[in-house]
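Bear in mind that the values in this text are calculations on the coordinates, not laboratory data. Note that the structure is predicted; figures quoted are calculated from it, not measured.
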Structure I
Amino acid sequence: MDERLIKILKDDPSFREFQAFIVSKIDELGDIQDLKGLSNQKAGETVRVRAEAITVLIDILRPFAEFNEKSEPTAKEIKAARERAGL
């Protein structure tokens, strides 16, 4: 997907509302409270279908997620960590 389009969509309030809706659906699909009355086989099938649906929804949102890449710690961060550890 084009980076310009991603930026435009991320700034659009309607898209942010859509994104929040998708995240809420992912949360709903991850909830297992309603599986209590099902047989083990039916519950297992339901969980597999829900896991696939969650994967698809996450793939839809993936281009819009911002991931922090790992980087080497700065000297300041190293010093602060040493102080916290008592070194």
Structure II
Amino acid sequence: MNILKAFYHNGRRQFVPLLASEVANKTRREEKYIVAELKKLAQAGMVAALRVPHASKLHSWHLTPAGQAKAREIIHAEAMMRSV
């Protein structure tokens, strides 16, 4: 699963903020790898991190509008491939 796509909540049909550990669980990858990738995506303007209140080291990751657009492209492309 693509990291950007992991932020999409099927039940709510919207993008939700996630912790790096939650992204790691959804993508079935190691958390250290996910954190490094999220930092790269943040530099590219696709995600943004906010500190979780009362937790000094935890960050909640959110998709930026650019990240949401890219994730929608990925989701749409996968849906088109499934329908063929």
Structure III
Amino acid sequence: MSNIREKVKDILIKDFDINENTEIDDAVSFFSRNLAFDAKKLVYLVFCVERDFGIRFSDKDFDDNSFYNFGGFCDIISDHCDRRAEIC
């Protein structure tokens, strides 16, 4: 699971110019001051994660409030990887 968190952090740093020293814990919202996402950035993050992890988010995932914070987002990715019986 920590591997998933590290990969998502790498995406944030590489594709979104988030400073690598930015505090990103499980509770941080993508819309918080630390990350300052808007809807467009979130859509692009979804695209990047689907591409890099080989998964597809469902409508159910977007309805889950935990999808919008770092920890919940990573947990949802982990669930998708577990269903595929692969380690992401």
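Couple of notes before you dig in:
- When mean projected area of the Cα convex hull in nm² is calculated for each of structures I, II, III, structure I gives the greatest result.
- Given -22500 for helix-only ellipticity at 222 nm (-39500 (n - 2.57) for each DSSP H run of 4 or more, over all residues; to 500), calculated: source structure among I, II, III: I
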